[in-house]
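Structures follow.
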Structure P
Amino acid sequence: MSEEKALFDLLRQTSDGAVVDAIEHLVHDGTDRDLCRVNVLDFAARTGLDVEPAIAAFLHAARIGLFDLSWNMLCPGCGGVLEAGATLKTFEHDKYDCALCSAAYEPTLDEMVEVTFTISPRIRRIAAHDPDTLPYLEYCRQIFWGSGVDLPDNIEEKFDDFTLEALELPPGEKALVSLQLPAEFIIVFDPVTHATQFVDVKGEPTKERQALTLVFNESRAATGTVELRPGPLRLTLENRTRRRTLPAVWVANHTLHEMIGRRKPFLTAKRLLTNQTFRDIYRTDTLDVDQRLKITSLTFLFTDLKGSTELYERVGDLVAYELVRQHFSVLYQIVASEAGAVVKTIGDAVMATFPTPDRAMSAALRMREAMQGINGERGNEDLLLKIGIHEGPCLAVTFNDRQDYFGQTVNMAARVQGLATDRAIFVTRSIVDNAGASAVLRDHGLDPIEKRAALRGITDDAVVFEIG
């Protein structure tokens, strides 16, 4: 039996069969480009598969060695990959500079870090495993830009519309390029080193030859702008790195801006961190102890069983333990099915995260219904679940050897849960103001009731909403 077949047989034991079939077809029949930095959301959409099982299958496939998982720090402006690594531990900087956009960005896990999957060279070798062998356009497409940039099929024609010159420059080599500069804003850009030189071409045309030199080296120099006049230019390009470079001269016209402005959904680090399969598989292998990565919006759901101490006294330890274990099992299943993840349990309480408020709201309503179903089967009210939900910014951290979250949003969610009684779900304004969560409530015929409440550790009274 071949290694590939053995790995796919193993993958079928943990993943959805239809998804595994689609992945196997991709590995056998996909082009090299198809197997480089696979965008799982796009893959699921093209194959007609549900997204969550697809994410889970690719995570399992990476864990057993079919694919290599990569975390890529993206520029939110142009979609270029600023840095890539096998774990989030790669990202240690407080800000990331994009030379092409001439901008600096504070890293966040919401839309700046994508997660992609590239076929392992043990299974099938593709050109992107040796990126310095890729042609110029394919290097830009497969290596420089992230999977969220929706590059057109006729990319060659698009590049022709804004490219004045493009060349391959081996290590230690120098090239002289003669150009006729139009009265446009010009960008000299190398996607390998990310070195960028802006040229603002304006003023009266000249017949005298102008000169410009750009040196590529191992350190990324700050982006600069020079002013030149329309007319002839002698451009000197020198490669002082140990790799080949791919410098090109672009006109910053509408075609360029329109091409890199096209976007499609991609798997973000935030979404993966709040995925139950990821947490189960990778556990602590995510962040360093001293790392603090920002998430601008994450939804937290806290639950707790009302009167669990009295439950143990009333029905006995063994029966109570089985009931609580059943309750945890149901909650885990619901959280995972709503694209969430259980961060931790504290006694009989659960802390879970969701990428969006509507997912958390759906989970909360399903949890409440599930507990009612269990109580109905037993003919009592032993399991009464108190639920609180809040959304906002937070920090992803490692705490007590596990990936966790820190910040006022987490504290607020826990305090809101403390307000809940028997069946009521308490949420904050950020939840009820969310269009998706509001739609979920309307579908269930529920109207939130506004209240003011004092929350421990919160200075002012807070506006909360009770969902009865």
Structure Q
Amino acid sequence: MDELKRNFPSHFYSLDADDLKTFGKDWTRVFEPAPSVIVFPTSTEEVSRLLKLCTQHRMAVVPSGGRTGLAGGAMATEGEVVLSFEKMRSMGEVDSLSHTLWVQAGAITEAVHQKCAPSGLTWPIDFASKGSSTVGGNIATNAGGVKVIRYGLTRNWVLGLTVVLMSGEVLKLNGALEKNNTGIDLRQIFIGTEGIMGVITEAILKLAPLPSESDVFFFAVESLPKVFALFQEVRKSGFTVNAFECLSNECLKVVLAHRELASPFANESHSYVLLEVERAGHPNAQTELEAWLEGIFNQSLVEDAVLAQSPKEATQLWSMREGISEALAARGLLHKHDIALPLNRLQEFIETWTQDLDQNYPGLKPYIFGHIGDGNLHVNLMKPDAMAVPEFRDLCKKADQGMFHWIQAFQGSVSAEHGIGLLKKHLLKYTRTEAEIALMKSMKQLFDPFMLLNPKKIIEGQST
């Protein structure tokens, strides 16, 4: 701490108890924060000097962005230095020729959207936490969100990175190049590895044209097979699909109760689908859309449908999907999973796992929603009111084994969006082979030989 005080001004760091608690944790509720100090750099140069100093004194460092992760990836639990990007939110001007934008890692996702919109452009990474999440965190976790079906993951929209290694060395990777076929793309090593290899401080983002006006539908569907049949019809339609989201009846009821809203449908259904398609600009677009809707009703794929008649109504329909996590958290204690399956195995997985849950753990009620279009499910088990917390946690732990068995059998992933962090590293074996994990450990050792950067995240490793 004395070295920190000698090398940096007093406003660079904080020992305030509230700051330690706030910046030492993310949205994961399982761990208690216990950082030693919070630092607030304003530039890559300051990050470099800090990491070099921490390496010299063998001080572990945890990078911290918007802290919206749910896997403990930004938790500081053992006296680490927390490197906050709270003061690194700068953005350059939108380059309308190359469709790029330079940002510091602390830039808020929604602020990036707002910066780009007047130029008719967007950074097409979008999710419910966009008002809090940061670009650096999005890149470090290769974030997904609600529009992966159209745009893909974050790594598709990052041209260049500035990364600081634990030694203090600064890497400038790829710049604003679209094409750079000169060997290993080091930039990709730092995308999705949760800050265990290096600290992302700046990025050059690739932008996309703003979508034209969209049509937002909310469908009531009587069964899971019909949800997937509807998805097939959407895929065959020729529409430009921005999102295809699904939620169970249990999820919708919790959201409606939490937000004191009325259901858009007269009767309850098994599932609901929120579909957003970009409105076609040709003269026959409306006729084609009406014909398609008539077709899915004639095939009995949907029981009822609502089409947003205004941007306000579209926002209201989206709130019934984006408000699920908040509503469930307000309802009670949750056991959560963020998983992915190949699309052609997703229906089979849901049916197999829920049947296993019903037969062996009838006290556990699943709340399932997710990005059906890209195979990502959010699975929640809520503690029954009459069940004690220790009993609930023990039961969930046992039930998880069935879920992980089927994820592995269907070649899925134990983490689709939120990463591995501290929370899920014991589950990595269900998704990655021993050889893959060994290679990860070797790469970590190469980039961070003293195991000081975001220690014990993803893979085990003791700081020295």
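Read the figures in this text as sums done on the coordinates, not as results from a lab. All values derive from a computational prediction rather than experimental measurement. Cβ atoms are built from the backbone, for glycine too; each structure is taken alone.
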Self-check item: Value 13.9, 47, calculated as Rg and Dmax of the Cα atoms in Å, for residues 67-154 alone, assigned to which of P, Q
Solution: Q
Exercise. Taking distance in nm of label points 7 Å out along Cα→Cβ at positions 211 and 403 as the quantity of interest, name the structure among P, Q where it is greatest.
Key: P
Exercise. Can you spot which of P, Q the value 3, 12, 18, 21, 20, 15, 8, 2, 1, 0, 0 was calculated from, given it is P(r) over Cα pairs in 5 Å bins from 0, in percent, for residues 123-186 alone?
Key: P
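When mean count of other Cβ atoms within 10 Å over residues 11-18 is compared over structures P, Q, which one is greatest?
Ranking P, Q on mean count of other Cβ atoms within 10 Å over residues 11-18, first place is P.
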Exercise. For relative contact order in percent (Cα under 8 Å, 6 or more apart), find whichever of P, Q sits highest and give me its label.
Key: Q
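For the read-out distance in nm of label points 7 Å out along Cα→Cβ at positions 19 and 339, a value of 1.3 was computed from one structure; give its label from P, Q.
Only structure P yields this read-out.
Between structures P, Q, where is FRET efficiency 1/(1 + (r/R0)^6) of positions 3 and 131 (r between Cβ atoms, R0 = 30 Å, to 0.05) highest?
Largest calculated value belongs to P.
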Quiz prompt | Given 25 for percent of Cα pairs over 39 Å apart, calculated: source structure among P, Q | solution = Q
